[in-house]
Structure I
Amino acid sequence: MILSGQQIESRIDNDIIIDPYDSKQLNSNSVNLTLHNELMTYEEVVLDMRKANRVRRELIPQDGYVLKPNQLYLARTAERTETHNLVPMIEGRSSVARLGLFINATGGFGDVGFCGYWTLQMFAVQPLRIYPGVPICQIFYHEIVGEFLEYSSDKYQHNRDVQPSLFFKELNPEIEDDTQMELQFGLERSHS
């Protein structure tokens, strides 16, 4: 069962934390979340699931940034969320999809207990100018039935930034996290 907007608002600061929360972004069964001002793209020509792929950061200026087709962009919400006793989900807004921008086509399913910023996987079908602070996606909540354990993975929990794929941690549990992260983020920072 999906929570109504009134149910969402009644559970703000209890089971649902959205920081900052703006009641003007509340919909009939969701809350709009806004786009932060930073993007991340992969630098590799061929991405490798078993490795930490190099990334590059770019800022979205106030006068906009043009997304190119056939390019994956990672961004994040400006809002940090925390969800308990519910299953959070993120979807792109239909008004944004009608401009040919797909957001989280397969990655919008959240976990009970997730705390952090939502990384958005964005893909534009044609050149599209985007702006920081626009309501880009919406979060909604499902009730969960039965006993559960809250999400506690070290991959994405309590993130503070755009998060590239950390799938390599699942495929290579013997590799030290610091080594992979230094490769990914250390090379990325040299481009800043």
Structure II
Amino acid sequence: MSADKTKLDLIISGVGGQGAILASDIIGKAAVLAGVPIRAAETHGMAQRGGSVVNHIRLGCELGSMIPLHGADVLLALEPVEALRYIDSLSDDGVVIVNTQPVLPVTVTSGGDEYPDVSEIVDVLKSNHKVKVVAFNAFELAIKAGHPQAMNVVMVGAASNYLPMSKDLLIDCIKGMVPPKTVDINVNAFELGRAKV
């Protein structure tokens, strides 16, 4: 992880429909309001069919928007298999924050294979890489906050401990970017995720 607290390379990975783009937009807007230089890029696979989505966010960086392999400080994985898919993006001293709740149905669309055991995925992340692994069920925390779709905001809360923007600024951005009737749920989701890391 960079010693410079104003710089952070963050990758958000997930599958279509999990809210990776909203998570990126919240962080991006907070960075702009905080005066932190930001570059970002989004790539979408078959996102509308549950395919892989990955967003690169470079805070305090004046280089290109794509984070090179082994260059990310934080990998925010909204889905367990997506943590494995993008683990090589992390630097040796990086942090992976992974939601342990897989997207259902739990079959691999390319051939009907069974979904790997989540505890094995976490073990692989911990054993094969020098990175710090923070794994928890963000879906359950979102339900506790008031709605399962707030899982992405739980994960933003978890990542907020590493971001060079204040908690209050991130919460203000959440309030301005989610539907008004869901503000309290999303703020609660953020706080639960932040407390988990």
Test item: distance in nm of label points 7 Å out along Cα→Cβ at positions 43 and 131 calculated as 3.2, pick one of I, II: I
Given that log10 I(q)/I(0) by the Debye sum over Cα atoms at q = 0.08, 0.15 Å⁻¹, derived from a single structure, equals -0.27, -0.96, which label among I, II identifies that structure? I
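Using the calculated result 16.0 for mean count of other Cβ atoms within 10 Å over residues 11-18, pick out the matching structure from I, II.
Values: I: 16.0; II: 23.4.
Considering all the candidates, the number was obtained from I.
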Output the label of whichever structure in I, II has the greatest value of distance in nm of label points 7 Å out along Cα→Cβ at positions 19 and 35. II
Given a value of -2000 for helix-only ellipticity at 222 nm (-39500 (n - 2.57) for each DSSP H run of 4 or more, over all residues; to 500), point me to the structure among I, II it was derived from. I
Looking just at mean count of other Cβ atoms within 10 Å over residues 51-58, which of the labels I, II belongs to the structure with the highest value? II
Can you spot which of I, II the value 20 was calculated from, given it is relative contact order in percent (Cα under 8 Å, 6 or more apart)? II
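Only the coordinates and a few stated rules stand behind these numbers; no lab work does. Please read all numbers here as calculations on a predicted model, not as lab measurements. Cβ atoms are built from the backbone, for glycine too; each structure is taken alone.
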